[in-house]
Structure P
Amino acid sequence: MLAVTVTGALGALACTVHGVAFVWTTLRADMAITLWGEWVMTVCYLPVVAWGPLLAAVTVHHHRRRTRG
């Protein structure tokens, strides 16, 4: 059971770091883009940042559910 929890936690950490780095570099890139295009891009890419924390929440819930005595 510990292997599943550790794997999920590492995956959540990796997804969070990757998502934040991806969104940060994409939004900070020097692109010829309109204000509307930048807004649409932000709205579309921002959920990538939520993937890691949501995976962490599901991992914690799974661990608690499976280890409850």
Structure Q
Amino acid sequence: YCESFNSKLRDELLNGEIFYSLAEARVVIQAWRVHYNTARPHTSLDGLTPWEYHQRSKEDQTLNRANL
């Protein structure tokens, strides 16, 4: 999992950016991280974004409790 993430970080961000300061790197990497963890679809989640997957999980848990 870590190797896959590191590969995506390198391919999608680091190979295409030149950082002129540590502060700039922090801002750009933080923005990429937020996008990766909230808005970007993941194949491991059947093409859902992490937020969509989280919402579905909550709905499934609610349905499971109602069926008990």
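Quick notes on this structure:
- For FRET efficiency 1/(1 + (r/R0)^6) of positions 3 and 43 (r between Cβ atoms, R0 = 35 Å, to 0.05) computed as 1.00, the structure of P, Q it came from: Q
- Structures P, Q were shown, and helix-only ellipticity at 222 nm (-39500 (n - 2.57) for each DSSP H run of 4 or more, over all residues; to 500) at -21500 was computed from Q.
- Source structure of the calculated read-out (mean count of other Cβ atoms within 10 Å over residues 27-34, 12.8) within P, Q: Q.
- Computing relative contact order in percent (Cα under 8 Å, 6 or more apart) across structures P, Q gives 56 for structure P.
- Read-out FRET efficiency 1/(1 + (r/R0)^6) of positions 35 and 51 (r between Cβ atoms, R0 = 30 Å, to 0.05), computed value 1.00, structure in P, Q: Q
Values quoted throughout were computed directly from the atomic coordinates according to the rules given, and no laboratory measurement underlies them. In this text, all values refer to a predicted model and were calculated from it rather than measured experimentally. Cβ atoms are built from the backbone, for glycine too; each structure is taken alone.
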